[in-house]
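Just below sit the structures, each encoded as structure tokens.
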Structure 1
Amino acid sequence: MPVRRILSVWWPLAASWLLMSAEGPLLSAVIGRLADPEIHLAAYGSVVFPLALLIEAPIIMLLAASTALSKDWASYQRVRQYMMAAGAILTGLHILVAFTPLFYVVVRQIMHAPEGVIEPARLGLKIMLPWTWSIAYRRFNQGVLIRFGRSRAVGLGTVVRLSADILVVTAGYLLKTIPGTAVATSALAAGVLCEAVFAGLVVRPVLHGELKQAPLVEPSLSWGSFWKFYIPLAMTSLLSLLANPLGSAALGRMPEPLASLAAWPVVTGLIFMVRSLGIAFNEVVVTLLDEPHSYPTLLRFTQWLAVLSTLALLVIAATPLSSLWFQKVTNLSPHLVELSLTAMWIALPLPLISVLQSWYQGAILYSRHTRGITESVVIFLAVSMIILVAGVLSSQSAGLYTGMLAFTACSAAQAAWLWHRGKGVLKEVKQRDTFTLTKTAAVETAD
């Protein structure tokens, strides 16, 4: 397999993830220039966004599932039925959390958010109501696009989403009368709605063309085989995203709670921009391991991507680029800048870890035996909780530092377990390609 084949699938996805990762810093930069920036950065980035992600957890792996399973019309219909049912149920759960007293139980009593953050966060979570169903619909259709070689449309969808974000935050910034949390969540809601509509439109030619004409996969996708494939993925995302509100709850109980909660979305937003290059590799592995002679080229690509993405974060952390970002772009106070610069060094291994996670997780998804992914996230959550609880009990350093250490360590532990569970699959793929190459060489010699 030539490298250009991998690049043709990867770069539109990487561009999409990179553009999507720019959304968080964009919103943080606008909140940082409106009234009470620390309050609203904490409300949006450490309460609303983690809760919204947790609610949508059962559908967040629909991109990978749709990419792996939507090979024929019957399988597509099965996955679509799940998407619609899950979107409706989870939207009901969002209403329950945002519009009833349950919100105060979660945010005040469990997450221990500072009192000034609570009401802005509740308003933001109400505004985010369209989020979950839009994400489900969008990710499901994007999986179909990737499966049938239309990954560039995924990147265009992200441009549509960011354009809607920019229009909303520009209006909010110019008006200066709308709270920062409301501006940010309105932008998110508008962005995902527009992207979902776009995905639904551009996928139509694929649905009526290649997908309708695709031969039926044997055996056909039953509900039993779908649940066997998808339940571990849903548990994976649920457990993984549970770490976000639990992390916010821990930061709220450590030294400098408001500063840590305010700086957290800014630092993780910048790091996510670099990590997105590796995260985008997951669907590439799922898609291309099917193709002959793919293993050696994919392995080399993995190695280069790990090195280059790590170097990118090192350059940012070791040069004035990071200070410029935190001071000028996101407009943080001097104390928050100081906290953020130190946290960047703690997170330095994360780009490497993200690439390795995509490589081994993609192999596990390709095999359809997804239990190992769930196991890896249990380990992720356990390691994170151990470090966070230790940080709360000791209270020796700012919560931001302990939170970033926990995130880095638990991500490394997760990658190690994915390696353990995925290496067998990759060995089989390697043997397949070696056998094919040997057979081809023997035929050419005979000729």
Structure 2
Amino acid sequence: MAPKGTTLVICTEGVAYRNVVNAGAINELKGKTNIVLVCAEWMLPFLQKQFPEIQLETVYLPSKYENMLDQIRMTRTIYPAAAYPDVNTTSLKIKRDRDVQKRPFHFYTRRAVAITLKLKLIQQLFKGLSWLGRKKPVKEVFDKHRVTSVFATNVLALEQLPYVEYAARHRIPVVSLVGSWDNLTSKGVPMYTPDALLMWGPKQMEESEQLHHMPEDILKIVGAPQFDPYFRNEIPSKEEMFRLLRIPENAKVITYLGGIPQNVMGLTAENEKVIVETILKGIDEGVFPKETILVIRPHPGVKDWTQYERFEKHEHVRMNYPEWYLKGKEPPKSWNPNWDDHLFMGSLMKHSDVVITPGGSSTLDASCFDTPSVNVNFDDKPRPYLESLKSHCDFDHLRYIRDYGASPFAESPEELLKEVREGLENPGKHSAGRKKLVEAILGFADGKSAERVAKEVLAFCQKSD
């Protein structure tokens, strides 16, 4: 069967590269539609090697004038705190309160702009001004490849907006995607209403309708493609994981998943030091079995590893470094790990006995394998709420973990020791909650999410004239 039309796939961020390219959605589309892939310049060498048969175009870079106008008219996404209280979530309230406290002039200015832009006439005025330059390179991509449908991989990405707006102006259907489970509660307002909005699971369906008032008939639950290999068990075996990390065969494994301090309020190098030293104290004092190994896997976007050197030589510690660091390469241009690191993360989540995370999405990764997890909800020293890890753990998507009873939140080092020990001794305690979390957030646990993404995109493919 001949390919149906030409689909412009817009992939400009690391998270989309993982969710759509590496997770297999592009492979599912190949041969069924002609693909033109618009990407960030840094992606070109990787995509050329991965898909030599696919037409690639680098994403349009707007002028400073266009960028300024687009930043203004998309204030409620670019500066999501300005969307509160229109989108009344705990996440946006916390972001608002932080902005009011630290940069009141900026917040109130942006809030005034956000309110003004609710008037359709004002919104249309800024849109018209932005398109005065006609964005010729965008038009050329559509004309050159005779594009008949668009798949925008992030409904919140500003750089994808010109392609979406050009398509809408020419009645070319647009399918878009929600990138992650926190996007609709903490990342502001979707920039447009596509012909179909693909999302992970029932919770995002609820958020789309109740928070953002999206039409019910455009919402499609497809699951999360990046978790497909978890559910298909396409991850390194326990033997391989233990061998690579030099873990003894009979060891109990506790994995600490750190974060990027600048992205997680309250998570500092000193706070991580307290977390790690608490677990090592538990091993030394016999709270945990003597054969326990602590694996430290900081976020793959961490670029300064010196804060972990103090632990690296401890006999019970194993460092799980990302591939770029082990091979002496440049840090990634995106926070997103490479695919082998992502698959190893799955193996680590499956074969660990307990996972510790400071308010992290790895609770969801661990829940895919019904692995016990403990969230850290304390700071190394008392701090104001808005500057604390506690405020981060109150974000809506992390509150879902509490709502479903998927993981305890330790309020002190002593409670951390208690909950980790409970996870080792009674791993099934929160199993029902973990199952509920996966069902509500991911929707599907069958390893076929990339197939569903492709199916929904193909439903809007049109034949070329």
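Quick check: 2.9 is what I get for distance in nm of label points 7 Å out along Cα→Cβ at positions 344 and 360, calculated from one of 1, 2. Which structure matches? Corresponding structure: 1.
Comparing distance in nm of label points 7 Å out along Cα→Cβ at positions 32 and 288 across structures 1, 2, the highest figure comes from 2.
Taking relative contact order in percent (Cα under 8 Å, 6 or more apart) as the criterion, the largest value within structures 1, 2 is that of 1. In this comparison of 1, 2, the computed figure 0.5 for distance in nm of label points 7 Å out along Cα→Cβ at positions 320 and 352 is attributed to 2. Here helix-only ellipticity at 222 nm (-39500 (n - 2.57) for each DSSP H run of 4 or more, over all residues; to 500) was derived from just one of the structures 1, 2, and that gives -11500; the source is 2.
Computing mean count of other Cβ atoms within 10 Å over residues 280-287 across structures 1, 2 gives 26.2 for structure 1. Volume of the Cα convex hull per residue in Å³, for residues 104-143 alone computed as 96: which structure among 1, 2? Structure of origin is 2.
Once mean projected area of the Cα convex hull in nm², for residues 136-231 alone is calculated for all of 1, 2, which comes out largest?
With respect to mean projected area of the Cα convex hull in nm², for residues 136-231 alone, the highest-scoring structure among 1, 2 is 1.
Read-outs: derived from the displayed coordinates by stated rules, not from any lab. Since the structure is predicted, the reported quantities are computational estimates derived from the model, not experimental observations. Cβ atoms are built from the backbone, for glycine too; each structure is taken alone.
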